[in-house]
Structure P
Amino acid sequence: MSHNSVSQKRLILEIKDKAKIPCDLKRHLSPRTVGTIMRSLPLEGHAHLMGKNIAYFETTIDSGTERARKEFKKGDMAFLSSSGSICFFINDSIPGKTLTPIGRLKDNTDRLKELEPGDVFLLYEDTG
C-alpha cells in the first residue's frame, strides 16, 4: 500500500549527511500551498534556527498565506509566505507571525535541535 494519496504526501526532511526525518504534507490543511510545494519538490536550502523553537529554510516558492495560524505544536510544519520559508517546529510555539500549516514531522524531531551553521536541509518525496 502506498504512503501517498491525493490528500497526503510522505516526504523526507534530510539534514544533509546527518539525519533523515519522515514527514507528511497534508493537503487538507492548506490545499493551494501544499500543492505548490509538492510541485516544487525536491527542495534544498541552508538550515536556520529561529530561537530554540523553529528550524527553517528559505525557498523560491511564492504562495500567499492560507488558513493562517499563530500557534503550532512540536512537530508541525508550516509555510511562512513573506520569505518563502518552510518551517519545522522543534517545540510548541507562538511565533508572533501568522504561518500557513502544511503538515507534520513523523518522528526524530529532536534531531532539529542539533543543527549547526552550514547544515543543509533537503526535502523530497519518500519513494521507499
Structure Q
Amino acid sequence: MEDPQHSHEVIKELKECKNIKVAIDDFGTGYSSLSYLKDIQADILKIDISFVRAMVDDDKSRIIVKTIINLAKELGMKTLAEGVETQIQYNMLKEMNVDYVQGFLLSKPLPEEIVEEMVKL
C-alpha cells in the first residue's frame, strides 16, 4: 500500500481472474484508510483483531466495529472479523451482521494437509 497506484493496478488484474477475492486486511490500523475503500475494488473488509478484542468492554470499539460492518455493506463488500476467541465476541458480531469470522473460537491454526482434508469433506 506504500505505492497506491501500483496496488490499484495489481488488484485490477487480480479482479479479472475468476474465483479470486481481494480483502483489505487489518482495517482501521496501519495503511488501511477510508480512501482505500473508495479507490480499491476490494471484496472483503477484514476488521482488525484489536477492535474485536476491545469491543466487549469498550463502547467506542463496539461502535467502530458496527460502523465498519455497516459501511462495508453499503459499499457492497463482505466483512470478516479477525481474532474471534470467545462466544460473547461471536454473538456480538453475529448481531451486527458480520459476514465471516476467524479465530481460535472456531479453530486454532492447522497444518495445510489437515485443512485440505477438511475442505474435501
request  = Identify the structure, out of P, Q, from whose coordinates relative contact order in percent (Cα under 8 Å, 6 or more apart) was calculated to give 33.
outcome  = P
query = Who wins on distance in nm of label points 7 Å out along Cα→Cβ at positions 46 and 78 among P, Q, i.e. which is largest?
reply = P
Answer label among P, Q for the case where percent of Cα pairs over 18 Å apart, calculated from the coordinates, equals 46 = P
query = Comparing distance in nm of label points 7 Å out along Cα→Cβ at positions 38 and 110 across P, Q, which is largest?
reply = Q
key: For helix-only ellipticity at 222 nm (-39500 (n - 2.57) for each DSSP H run of 4 or more, over all residues; to 500) computed as -14000, the structure of P, Q it came from   = Q
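No value in this document is a laboratory result; all are computed from the given coordinates. Here the structure is a predicted model, which is why all the values come from computation and not from measurement. Cβ atoms are built from the backbone, for glycine too; each structure is taken alone.
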